[in-house]
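Every number in this text was worked out from the coordinates using simple rules, so none of it is lab data. As the structure is a computational prediction, the values presented were derived from the model and not from experiment. Cβ atoms are built from the backbone, for glycine too; each structure is taken alone.
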Structure I
Amino acid sequence: MGAERNEIGPALDGLRVLDLTQVAAGPYSTMLLAFMGAEVIKVESCSRMDINRGRARPAPGDTRVYPGGEPGERPWNRAAHHVHRNINKLSVTLDLGAPRGKELFLDLARICDVLVENYRASVMDRLGLGYDAVSQANPQLIYVKISSQGDSGPERDYGSLGSTLEQTAGLASVTGYEGGPPLMTNETYPDPVVGILAFGALMAALRRRRATGRGCLVDLSQREVTSMLLGEAFLDYSANGRTAGTMGNRHRDMSPHGVYPCLGDDMWAAISVSAEDEWLGLCRCIGQPQLASDSRFQDLESRRRNQAELDQIISTWTLERDHYQVMHMLQAHGVPAGAVLKANETLADPHLEDRGFWDVVDHPEAGTYKQTTTPWILSKNPRLPAIAAAGLGEHNFQVFNGLLGLSPGEIDDLVESGIAGYTPSDGA
C-alpha cells in the first residue's frame, strides 16, 4: 500500500463557537478550539473590551505590552496579550446591555454549537443571557461556564486572578523556600491549565450531544482545577496527617533534585533523580562512579540527608559545561535533566522548531512575531496556521450580514446607536 494521504480537514471544522472570554483561561481555551478548526466568534463591546486589549489610552509609562514599547494609534489592536490569545478568531462588537444587543446575541447563539464565557458567575444571569435563557433559544448549545469558584456554593460570586487562585487552591502552600513564606509563580499558572481542561470538558459534552441531541451546561471551577493539581498533598494529609510544606527546589521523593549552575552567565540546568538506575547513570555521567557506593549517597534517604554535599559535587561538574550540554549528556545516561531556557532560547529551540510548535504571524498593527500553536499533533487532522488577532469589530459585517442577514443599513444603525462599533468608547 502507498502512503496514506491526509484528506481530512481540521478536527473541529464546522464547529461554531460564541466566545465571551477575557484575561487568560477562557481565551486560551477558545484559541485551542480555533487552532483545531472551529469558527470562533469573539464578542466584545466598545465600552468593555477584552482586558487583553489593554486601555484605549494607555497611561504614560504603561507601554510594556506593546511592540517596541509604542502603543500606536490603535493600542487596543496591538497589545501583546491580545495578539497572542485571540489569534484565529473573528471579532464582533455588541452592547449586551442594550435590548437590541441582547436580541442579536441570542440570534448568534441560535446558530452556534458552543458558548464559552469566564465572567464572574452571576454576570451573564444579570444580563438575562445565562444558561437558562440561552438554552431556551438553542437547546443544542453547549454552554461552557468558566468561573473562579464554580456556579454554586457560598463563594460563587468571588472573583480571582491566577495569582489569587494559587493561594485559595493550596498551590502556594507548597511553593517557596523551606521555612519561608508562600511564593507566587507570577505566571498566572492556573489559567492555561484551566483553558486546556475546559477544552477537554467541551469534547466530552460534544460527545454527549452527539448521542442525545441536546446541549448542556459545563460548570468549571478554576479553583477546583488548581486544587486538583495537588492531589498527592491532599491524599498524604488525609491518609497520614502530614501537611506538605515548602522545600524550594528539593523534593521529598527524589534526590538529587534541583537546579544547578552551568557555564556562562545565569545559565542553569534542572536535574531530577527518581530511581536508583538514574542515580547510577548520573554517577557514570559526571565521571564519579564511586559515588554510587559512597555511604553518604547509597540510597534516597542518605542522599536527602547529605543533599548539600551532593549538590556541591554536581555543581562542580555542571559549571564546566553549558546548560544544553548538561541536559544532553545526562539524558544520554537515562537521567531526567533539562536546560533552563529563557524566552529567546525557547523561541529558537531546535526541538520545538522540528515539531512545528511555533508559527510566524504577520499582524497588520503589531508586526511579525512567533506564536505558539497547540501542544499536540493529530496525525490525520492538521491544525490551522496562526492567523493574526482581529481588530476590534473587524468582522462585524461578515457576521451580522453573512450569518444573521442584517442589511448594510441595519449594521450602520447599530454602529450609529453605539450597539456595535470599531473603536473603544470614551473611558474604555
Structure II
Amino acid sequence: MEEEIFSLSEVLNAVSRTIQRNLAGPYWTCAEIAEISYRGHCYLTLAETDTSGRIIAKCRATIWKNTFDSLSVKFFQQTGLQLCSGMRVQVLAAPNFHSEFGFSLNIVGIEPRYTLGEIALRRQETINRLAQEGIIENNKKLRLSIIPQRIAVISSASAAGYQDFINQLTNNPLGYKFYTALYPALMQGEKSPQSVIDALLQIKNDVETHGRASQNGRACQDGAIFDAVVIIRGGGSEMDLKAFDDYAVAREVALFPLPVLAGIGHTKDTSVVDIVANMELKTPTAVADYLIHTIDSAWKNVEDCSQRLFAYAATTLDNEKQSLTQITEFLSAKAKTATDIEKQKIDSCAYRLQISAKRLANDTLRTITSKQDSISKAVRFTISQKLSIFDLLEQKIKSISPEEAFKRGYSLTLKDGKPISISTLKNGDKIETICSDGRITSTVDEIAGL
C-alpha cells in the first residue's frame, strides 16, 4: 500500500480545522503581556514563565479594533490602568491557527479583577520580601532635620506636581527659605523604575563623594548637603504607580541614607514606596506644606523655649534678688553684732593697754633715772681719767717739739724750705739753718759722709 503524502498547507489547514472543530473556544487563560503594540488593532505577545523566570509558553494574540475599543475602556474604568507590557491578565480568547501566520489567540474579553489581584499580589509579595529582609522600616527610623531646608527632588521638570511643589515652597506665607536641587527622572512608563533608581544613586553619590550636591551644577544654592529627598509626581492613573511598587525602587528607598518623603500624588492607593518612605504624603503640595509646617513648628518651639527661658530667668532673678536682700540684711545684722562685740573687746584691750603702758612708763622712767645716774658717774670718772692722760701726753709732746729741741741746742737745716739729706746737696747749694734764736744762711763748700 502506497503511503499518502500531504502538502504543508494541507497539514496546516488540517490543524486549523481540528482546532476550529475541537477547540473553538473561547477559553479563559492567564498570561503575562510580554509585548504590546497598537496599529488600529491591538497586537500582543503573551508569555508564561516558571518560578525561575524562564519562558515556558509563548504565543501571539490579537484584539481587533472594534473589540479593543470597548475592552480597553471597560478595563481602564475598573482598574485605572492601560494594558502594558509586564502586566498579568486573564483573557477570554479563541484559539486560531493560520497556515501562513501560525498559532494565535483572538482575545474577545478581559477580566479586570484578575489583573488587580495580580498587581495586589505582586505588591504584597514585594512588601513581604522587604519585611523578611528586615529593611522595610529602615528609612522611617531616620530622623528628619527639625529645619529641613535643603531638599533633593526626584521628579520630572515638566510635571505639574513639581511646579506646584516649588511654588508652594517658594511662596510660602511664612517666608521660610528652601534650597532645592532637581534630579530629573521618568515618573511613569516602563523605564520609570530604573530612572528613579538612577536619580537616587546620583544623590547618594553627590552626598557621599562630594559632601554636597555639586555634579552638573545641581548643587543647592548654599552648597550644603541635603536634609531630605522628596519623590513627587503629579497625579495620573493608577498604572503610573506601578514603578513605585517595584521591588528595586522600594529597596533603594528603604536603604537610602537620607529621609525620603513620598508625594506620589494618588489619593486612593498606597504604593510600596509610600510604605517604606520616611513620610508618606498624598500630593506634592502636601509634601511642601509638611516641610513648611516642620520648620514652623521648630521655630515656634524655639520661640516657646525662649519665652520660657526668659520667664524662668526673670523668676530666678527675682528669687535671687530676694535671697540676696535677705542675706544682705542677715550679714548686716551679724556684722553689727560682731562689730559691737569686737568694739567692746578693743575698748577693754585699750583700757588694759593704757594701764599697762602707764605702769611700763613709770618702770622705764625709774630705770632710766637709775641708769642716768650710773652713766653720769661713769662719764665723770672716764673724763677725769682721760684728762690725766691728756696732761701726760701734752707734756710728752711739748718735750719733743722743735722749740724744746732748739732750746737743747738742736738746729734744723732746710733747702728751699725742705729738710735736707747729703744725697740731695751739691757744692754751691744755699741752705738755711734754724736755731733757737734765729736763722743762718750758708753755702755748701764741701760734702762728706759719715
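Quick notes
- Answer label among I, II for the case where mean count of other Cβ atoms within 10 Å over residues 112-119, calculated from the coordinates, equals 24.0: I
- Each of the structures I, II was assessed by relative contact order in percent (Cα under 8 Å, 6 or more apart); the largest value belongs to I.
- For helix-only ellipticity at 222 nm (-39500 (n - 2.57) for each DSSP H run of 4 or more, over all residues; to 500) computed as -17000, the structure of I, II it came from: II
- Entry that produces 0.05 once FRET efficiency 1/(1 + (r/R0)^6) of positions 360 and 416 (r between Cβ atoms, R0 = 41 Å, to 0.05) is calculated, selected from I, II: II
- Which of I, II yields 12.0 [distance in nm of label points 7 Å out along Cα→Cβ at positions 248 and 368, calculated]: II
- Read-out Rg and Dmax of the Cα atoms in Å, computed value 64.5, 213, structure in I, II: II
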